[in-house]
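Each structure below is given as structure tokens.
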Structure I
Amino acid sequence: MTAGTPNTREFYDRVGWIRAPDGAQLEDLNLFGVKEEGPIREEMWAHYLHRIQGVLRSAGDSLNLLECGCGGNPIVRMLRDGDRYTGVDFSTTGLVEADQSLRAWGGTYRLQEADICRLPFSDGEFDAVYCSHVLYHIDNAAGQAAALEEMARVLRPGGVAVLHLANPRPLLFPIRLGMRLAADTPMLRSLVNRLRKKGPIPYRPMRIGWYKRELSRHGTVEVVTGGIPSTWFNRNVTEYRYPSKFLWQAIHFLDARAPRLSAWLGNYFLLFFRKT
């Protein structure tokens with residue numbers, strides 16, 4: 001049976017969910033989190049949370065919610081009194097960190113070590129599923145398809161899923177677009193893999209249309225922006241000084257006014273699924 005990626009599990013057990021020497025920050029956030037906070041980023045993040053909450057709460061005010069790949073950073077900020085939370089991850093180190101955050105929340109929760117390609121839950125057990133920046137770290141399409149099937153299986157009819165995913169072909173970022181097109185071409189793949197810098201964990205985003213096709217067999221699918229900037233752009237381009245501030249203002253405008261178009265323009269998107 002298809003399983004997740006061992007290299008990803010090893011990274012998060014050994015590095016990703018380990019705290020920095022001062023104990024204040026998880027290494028995952030040091031590697032991939034934002035270095036500079038600012039009002040534009042904060043307002044954009046508020047938009048994402050509002051969209052996500054709107055979809056999740058459409059399944060009920062009090063949710064039986066499953067987070068697939070919760071790691072050491074579960075979605076505590078989206079939980080409400082009356083919710084029942086289940087977090088699944090195959091990193092034991094991450095689950096220890098998650099337990100501390102959820103204890104501070106104080107609601108009803110359980111954590112379970114498991115592979116999201118093989119969820120140990122009954123059909124239709126949950127009202128909602130949330131999965132953020134996880135699927136594209138499974139290094140093969142079959143594994144990602146298995147995880148999607150499992151998420152759809154454990155949702156009740158009428159239940160919803162919110163997936164935060166990477167767009168491999170961002171139209172506003174031609175270099176990233178060209179590299180991914182070359183990586184998807186068999187004759188060029190090995191050359192691209194030699195040229196590009198290897199990341200700390202596997203990265204295999206599938207096309208937006210592929211995710212939509214996989215899930216549309218089980219229900220309805222909507223796609224909106226989940227972040228136009230790349231991780232590098234977000235970490236290294238300031239919003240406090242011109243001319244880069246103009247770029248952030250344009251990104252914010254597109255993000256707020258054209259969320260469906262922006263899903264194709266940028267680097268990350270939100271997929272909203274409702275099971276029929």
Structure II
Amino acid sequence: MIEIINLTKYYNQNVGCKNINFKVEAGEKIGFIGPNGSGKTTLIRLLMGLLVPTDGTARIMSKTISDNDFHKIFSDVSYLSNAPIKMNDFYVADVIETFRKLKNSSTEYVDYLIKYFEVETKKLMEDLSYGNIKKISILIALMNKPKLLILDEPTSGLDPLMQNRFFTEIKKLSKNGMTVFFSSHILSEIEDFCHRIIFIREGTIVLDTPLSKLKERTHKIISIRNHDSVIDVNGLSLVEKQLAKEIYHFNGKMPDLLETLIKRKVKDFTIEDASLSDMVEMYYEKGAS
């Protein structure tokens with residue numbers, strides 16, 4: 001569905017992304033994550049043909065922006081941008097109907113999405129809040145039940161109810177084989193929905209792994225209370241020191257940790273599985289592997 005080969009984009013002397021390589025197979029659900037300015041949106045815009053690469057290739061369904069028939073992919077692909085639709089002088093109903101005709105989408109399914117996302121069709125676009133414009137963007141992205149859905153911060157501006165409805169709908173579509181490439185800062189969304197994680201930092205991929213394999217690693221959060229002696233064990237790194245508590249990341253051998261805690265006579269501690277957010281912090285801030 002997606003093939004990225006040595007993809008590079010420079011903005012004058014600044015790197016947008018550099019030597020990116022990965023593939024996305026049909027049916028995969030990919031979480032694409034990284035800090036602000038890491039190159040996520042640049043890569044997605046290169047993929048969609050909105051930017052021209054400095055070097056390398058980005059293919060969707062074996063087609064690139066340089067192909068004369070690149071436009072044909074859009075019957076099977078939808079892209080939900082992080083930027084709102086700017087069609088202020090149009091009524092919502094007209095915007096939806098225009099895209100329905102362009103995408104040759106089912107009227108029945110479009111009507112269902114209008115009701116499901118509680119879209120107000122009789123208003124002008126300029127009269128809508130950011131959240132309501134985002135619902136229309138989602139509706140347009142989903143209306144053709146695409147084979148490939150590319151999302152860039154899809155839930156920003158949505159209230160919790162609409163966020164839940166959005167994920168319920170794309171989970172339903174993905175069960176029918178839809179491939180999803182999903183960029184988000186809300187890591188709990190990635191953790192709940194995606195099967196594979198791609199980390200990008202400073203324009204370079206630093207990790208590409210199934211989420212299940214990432215979770216198999218011994219990533220723990222250790223909290224130790226009211227203890228003054230030094231806790232020194234391989235894989236243990238201090239994250240935060242509070243008045244009565246120290247918080248650590250741990251990715252070493254659990255027997256070694258427990259033995260050390262017993263030797264140091266630590267009586268008040270907790271051990272929890274690290275969330276995806278915790279693991280991202282380790283990769284980006286601590287350089288963990």
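None of the figures in this text is laboratory data; all of them are computed from the coordinates on show. Keep in mind that this is a model prediction, so the values were computed, not measured. Cβ atoms are built from the backbone, for glycine too; each structure is taken alone.
The maximum of mean count of other Cβ atoms within 10 Å over residues 83-90 over structures I, II, that is, the highest value, falls on I.
Computing FRET efficiency 1/(1 + (r/R0)^6) of positions 59 and 227 (r between Cβ atoms, R0 = 30 Å, to 0.05) across structures I, II gives 0.80 for structure I. Where does the value 42, 23, 16 come from, among I, II, when semi-axes √(5λ) of the Cα gyration tensor in Å is the thing being computed? Among I, II, the structure yielding 42, 23, 16 for semi-axes √(5λ) of the Cα gyration tensor in Å is II. Computing helix-only ellipticity at 222 nm (-39500 (n - 2.57) for each DSSP H run of 4 or more, over all residues; to 500) across structures I, II gives -12500 for structure I. If log10 I(q)/I(0) by the Debye sum over Cα atoms at q = 0.14, 0.15, 0.17 Å⁻¹, for residues 75-162 alone is computed to be -0.51, -0.59, -0.76, which of I, II is the source? Label of the source structure: I.
Looking at structures I, II, which one was distance in nm of label points 7 Å out along Cα→Cβ at positions 67 and 91 calculated from, given that it came out as 1.2? Going label by label, the one that fits is I. Structures compared: I, II; top value of distance in nm of label points 7 Å out along Cα→Cβ at positions 19 and 139, i.e. the largest, recorded for II.
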